[in-house]
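Asker: Structures for review follow.
The numbers here are math on the coordinates, done by the rules we state, and not lab data. Values in this document were obtained by computation on a predicted structure and should not be read as measured data. Cβ atoms are built from the backbone, for glycine too; each structure is taken alone.
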Structure 1
Amino acid sequence: MPEHRISLSEAARRSGVPASTLTRWAAEKIVPVSRGRWTAAAAAQARVVARMRDRGYSLEDLRSAGREGRLAFGITEELLPSQGGALSVAEVAERSGLEPELVERILVMLGTPKGRQHLLGETDATAIDQCARILATGFPLVAFLQLVRVYVQSLRRIAEAEVRLFHLYVHEPLIRDGVPELEMAEEMGELAEQVLPLAAPLTEYLHNRYLRYYVEQDVVGHMESETALLDTAEMQLGHVHVAVCFIDLTGFTRYTEEEGDLEALDAVEHFVGEVERSLPREATIVKTIGDEVMVVSPDPATLTEWAVSFLGRFTRRPQPRAGIHAGDAVYRDGDYFGSQVNLVHRVVNRAMGGEVLVTDRVAEAVAGREGLELESIGAVSLKGFPTPTALFSVHSAA
């Protein structure tokens, strides 16, 4: 593999470590340097060593870690350089036209620890400028802050997955194969250098694709619901009328104990994958929590038809069950909250494996649907709700 040689002074500049210390670390094999030839990979690893020293690790610990290749990820810092700076919140606020308190709030949401805002750089200031331009269009602040929070949560999860998967499927195999540390750093750096530029275009493509999809869904949802147009004017700001379905696997804990974690994980992946593949077009997965999936839809009848059909053709164990209710929910940070959502969660916990339980509101929407039959199970007491809830079991007429 080609080595990108740099001078000792350049290695000191890149790593932030004095040249004399670098020379000593190289001599003591703390940082892999062959014949005094410094490379970008070695400088990046020296920077990581310096950070780990600040965290209390001994040189012997770091020598062993470096020999095993556990510090070889340092090369990726060359691809993602840190943007240092000394701009204050007041300077960034004056430049953007936002109040300093709002700038601090946005910075904390973006992942800047409170108390470290004095380390802001030009890229941080540019991000605040972009926020200011969005707010200047008249976009409501309360909605903007929620949108930022969703961006942060989603992209943080993406970045974590990228790093963890790269570590599990690239870095760990290289360690197990005993690849020399410098060669490992170069190989990982070259792969990351090829893959990283592809992430932004793919993310933009997916964002545009789903943006078009949800704009269409929003319009269709308003037009197809006759009551939505009448109720919107009376509904509180931030509330939406929606059908909510919780669907999970019965006896999943026991299944995990019997079959083991890997088999249980495979069952969950298969289950979630089947839900994703079979959902009606207007329905959306909000989140998955372990073996549980939360789905929303503007149409409770279609959602119920899907649930009955899904459970009817799902043959693997453990068996799924579903609970469905329609009502007003608070939409916040890309999720749905409120008593009506809590009610659905209580409903699904009363269902048996292979059973779809719905409330009376959903039963009214389903009544008369060809291929479905309703069976009343009476008013059921649900935890946290003082008044018993009328529930119906829905199954295929066939």
Structure 2
Amino acid sequence: MDATTRERWRMTVEARALVLVTAVLVAVGLAVLYSASALQAVSKGSPGHFFLLRQALGVAVGAVAFAVLAKLDAEHWRRWAWPIMGLGLFLMLAVFIPGLNAYGKEFHGARRYLFGGSLQPSEFAKFAILVWTPMLIVKKGPALRQFGKGLVPFAIVIGALCVLAASEPDISMAITYALLLAVLLFAGGCRLAHLALAGSVALFALGAVAMSKPHVRERVRSFLAGEQVTTERVASTGDQQYQSLVAVGSGGLLGVGFSQGNQQRGWLPLAYNDFIGSIVGEELGFVGLAGITLAFALYGWLGFRIARQARSPYCALLAIGLTFTTVFTAFVHLGVVIGLVFNTGLTLPFVSYGRSNLLLTLAMTGMLVNIGSTRERVYGVAATDPLAPSLA
């Protein structure tokens, strides 16, 4: 290949649209985050832009990861799957090692962070599942339809991650791991009978573990008792969801205006994180909340179109997993905000505060963009001028 010839990735229409949707979500997220967190930051003795600047740093690092992974052939992840899974298991174990946990023994009742809170291993483990599971599905081929050789290896490895996540405790993440595995196995051609059997066992086990945790049991009890829609509440989680409904209801059709809401004044706990969708509903109204919902629906539609057109079975399964993870998390968060689902603690991708999640979501979107791109060989002036049309 001479100096006037090179290879490059050309994004399809779906990939370009996905970049645009992602950029809009990130921009809206930064604006809403500032509104939701400024007063909270000031109340803690920090500048009003404290959380915004930290999130902006996450956006900058995530943008670099997005750009790099959009140009990295997604097939490479197939070769790196086992080392990534091994690292994911190690990091999930590391949160229980004294000295590595960010906040001593616990933070808000859980062990979830490493290195001063800058790394959340459960997010990396989710990424490990995304690249490892498609690799093993493709490798097993027809053997996937056998229970012993096909399903059991997945159950052992992902089951270990679920146990570690539940021990933090992070029941929502453990359920996410199990659902992600089920979606990928279904898409990969696993027998429905085997999947139903394994799913029933996993559902029973996760349900038993969840109900053994007092905070989860109280969340479910409060939700089923309808405490989120009444002023008579026993659990704090019921009060949190009640304030979320107040926020969404007071927003009406068009909202009360940017930074004019009341919930970020302390009425709604974790308004800039677990319940940032409530701030969207209050300040931007039904139109804003519907717009966010449609943006994630469009993200999902584009992602699944990219999966259908993927250049290999591995890339197709990887695209399905990447798309499902982001869209599922978003819709569960929005469901909690409007009272359709009990409080799960899942954040809103691209919008909620949290640099680990933001970095991972931008990186995953970059991988999805690469799957939605085609490699082409460029000759002549187009090889050195990125704005010149391809002559391939």
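Asker: Taking Rg and Dmax of the Cα atoms in Å from the coordinates of each of 1, 2, which one would give 27.6, 83?
Answerer: The correct label is 1.
Asker: Another question, then. Once distance in nm of label points 7 Å out along Cα→Cβ at positions 158 and 318 is calculated for every structure in 1, 2, which label goes with the largest value?
Answerer: Across 1, 2, distance in nm of label points 7 Å out along Cα→Cβ at positions 158 and 318 peaks for 1.
Asker: Matching task: -0.85, -0.95 is the computed value of log10 I(q)/I(0) by the Debye sum over Cα atoms at q = 0.21, 0.23 Å⁻¹, for residues 150-205 alone. Pick the structure from 1, 2.
Answerer: Working: 1: -0.85, -0.95; 2: -0.73, -0.87.
Label of the originating structure: 1.
Asker: Name the one structure among 1, 2 that relative contact order in percent (Cα under 8 Å, 6 or more apart) of 11 was derived from.
Answerer: Answer for the origin of the read-out: 1.
Asker: A follow-up question, please. Computing helix-only ellipticity at 222 nm (-39500 (n - 2.57) for each DSSP H run of 4 or more, over all residues; to 500) gives -17500 for which of 1, 2? Don't skip to the answer; put the middle values down first.
Answerer: On the way: 1: -17500; 2: -21500.
Structure 1 accounts for this read-out.
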